[in-house]
Structure formats: C-alpha cells, structure tokens
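Got some structures for you, see below.
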Structure 1
C-alpha cells in the first residue's frame, strides 16, 4: 500500500544518522524497532494487551489541533503508554533537520517505561544538546 511505503520511508529517515545531529539519527532506536501500522479515525484506539515496540496509528485528514487532542486523550486513558502526535501539517525540526512525516496524520504509541529507559540512555550522550529547548520539553513531558 502506498501509505505504508511512505511511513516506511519516514521510519528509515528517522533511523539514518544526520551530521547536524552529531551523527545521531533523529530517533536513535527506530532502526531496530519493530512497528505495526494501523488505520483509525481516532475513536477506537485500543493498544493490544501484549508487548509491542511501536504502533503507528494513521488518522484521517484532521487539523493539527484535533490530532494533538486525540493523542492527549489517549495519554490520559493509558498512563503506561505514550502517544506522540505527528500532524501532517506541523513541521518539527531538531537543529534544522525535519523530524515530522509531512504526509499523514500519525500518532505513535510506545510503552512509557521502555521509552523512558531509552531517553535516559540518550541523556548520557550529546544527543539532546541539538534540540530546541521548547520542542525537547514538549516531547519529554509527554
């Protein structure tokens, strides 16, 4: 499916080391992560009870605020998970490197404990020094 190809290309982009990021990828752990893609209108997100690494939920053509609001609601409903919104019309950057997919409205779902452990490992490197303070706080406080 065309959409899955676009998402796969974006995940590969997240996994590729960037000179502007000290030769770190945008998401250092994405290259080894297994993920599934699920299509939803956002009203029926129900993560599986078994262990998973990443679920990428593809939402319809909502505006940015709606995608963010849906992610916020699921963060409240499932405190052991993290739902990170990636609205298609929102451009996000780390040190000039585009991080958003720009193609579809996405919500990424991961286990909070695993994500926090990965973040702690990254905190012992120079990875976060490339981030804008506001964007870093937005992501880390999710």
Structure 2
C-alpha cells in the first residue's frame, strides 16, 4: 500500500501553485494531468505507485476519481489555496519528484497537457478498451510507458 493518497499528492501540488508567477492557474483539469505524470514517473523510477487510487481514461484525459470529487466544484477555474499542509509528511524523494513534475509540466496549459496525454500510450490503450471512458489506466501500462520517457545519464 502506498504511503500517500491521491489527495495528499494533489494537496502538495496545489501548495506549489503559490510559487507560480506568470503561468496559467492550476485548474482541476491541469491538476489531474499533473497527478498522472507524477504517478507515471514514480512507477518508472521506483517500481511502486505513488498513490493507490486508480487513474482512469476519461474524455479529457487521465482522471483520479477521488480528486475529481473533491475539486469538481471549481470546474475550469483556479483551485484556491486549501490552507496549509504539513510538508513534513512528504519524504524528500517524493518532494523532489513532485517539484520536478510541477517545474516541467506545470508550465503547460491544461489543454496542452490534455492533448499531450491523449497522444501517450497509457491513455490511448485504456480509451481504446472502452471508449465510453472510465477505464483504468493500469500501473503496469504507466510504468512501461514512463520508463521509455526517462533520461539516463550515462556519465
């Protein structure tokens, strides 16, 4: 069982939003895509899930249902700060990964991220299995794909 929930990871990513100066706001759509990338790269790097909740292939890309339920009321607008979170509960490895995900993928708009995920094998495979959506993108699919996205330092 993973040490963190998807809500924990979403809370951490939302806490980073305070550092964004001139970028797009962190909307619900964008948060869902950042969770997808965080889970995918965590699986690729450490062979274990960052959180246990499923990620599903929905019309507008990968979605974690629990996070969807919590933040759907904000629709396409900015998710406001959720109060302070206890950063001590996150280990350094997870903080580094989430900071990197936020740095690399947080620069893109929600719709750019949506389109990126639509072009990636994990979402496409799950969507093709059930085009009505809500099909799980498995940890194995995520790990297999994101291992191909890692940059290896051969020095």
Structure 3
C-alpha cells in the first residue's frame, strides 16, 4: 500500500525562512474495539515505541480507558504523557491485526501514532521522500522469521 505524504502547515523559521509547510507520513487507519470502528489519520512514527491514540477515541469505542495498565511515555523534548493500554484491532487497507495500544488523555499532538510495537513489527515500512510517500507492506510469517534470522 502506498500513501502520499500529507502536507501540513508550518511557520517559517530562521533556519527555513521560505518554508510554510512540511510533509508528514500520515495514513488512514481504522481503530476497532468489539463492535465499533472509527477511521482516523495516524502518523507512521519510527521513533514511537508503541501505538498511541487519544483517550477520547477509546471512550468513543466503548473502551474503559482508565482501567488499562498504565505506562508513562516520554517524547521529543522530554515531555511525559501517561497512557493506558488495551488490546484492540487496527485495519490498514484490507489488513486487520491485533495491537496492544495506549490511549492517553494528555495531548499527543496528532490523532494517532503508529509505532514500533504493533505497527512496524506487522509491516515493512519504507519512507520514500523522493516519491513523497510512505509504503506499507504486510509482513508474512516467513518474512518475520527471515528478519529474526538476520536475512
């Protein structure tokens, strides 16, 4: 699956005085819990350890967000948020898979993060700046095994 980078506004700066936008690797993902599903845009983030979503999304999916196991997460700039983790399902394109994802009522600055655990271990991800796109390919069981073996 190939998703074009999305253009987002950004204020010009001393370093980039002529730049008023940036390209980001945001893809549509459907978050599923029991009989409810909501599609959002989520950032494919190789620097994120886990998949994280807003707490209100969990509430909308009838997840008792406050009852999940708690984890403090630090990000860029050392800011710490608290997330509660739950087993959910995600769908990207036609591929549906299980994920242990965090939900946070702290501001995460995006409608969702797709991180190493849960997303990158299920997909091979290629960030292609030349083509202005992110390419996401489902890993097969054989590919996972070969990756573990170092091939």
Say we calculate relative contact order in percent (Cα under 8 Å, 6 or more apart) for every structure; which of 1, 2, 3 gives the highest result? 2
Supply the structure label, taken from 1, 2, 3, corresponding to Rg and Dmax of the Cα atoms in Å with the calculated value 16.4, 49. 3
Can you spot which of 1, 2, 3 the value 12.9 was calculated from, given it is mean count of other Cβ atoms within 10 Å over residues 39-46? 1
Supply the structure label, taken from 1, 2, 3, corresponding to helix-only ellipticity at 222 nm (-39500 (n - 2.57) for each DSSP H run of 4 or more, over all residues; to 500) with the calculated value -10500. 1
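Every read-out reported here was derived from the displayed coordinates using simple, explicitly stated rules and does not represent laboratory data. Just so you know, these numbers come straight off a predicted model, no measurement behind them. Cβ atoms are built from the backbone, for glycine too; each structure is taken alone.
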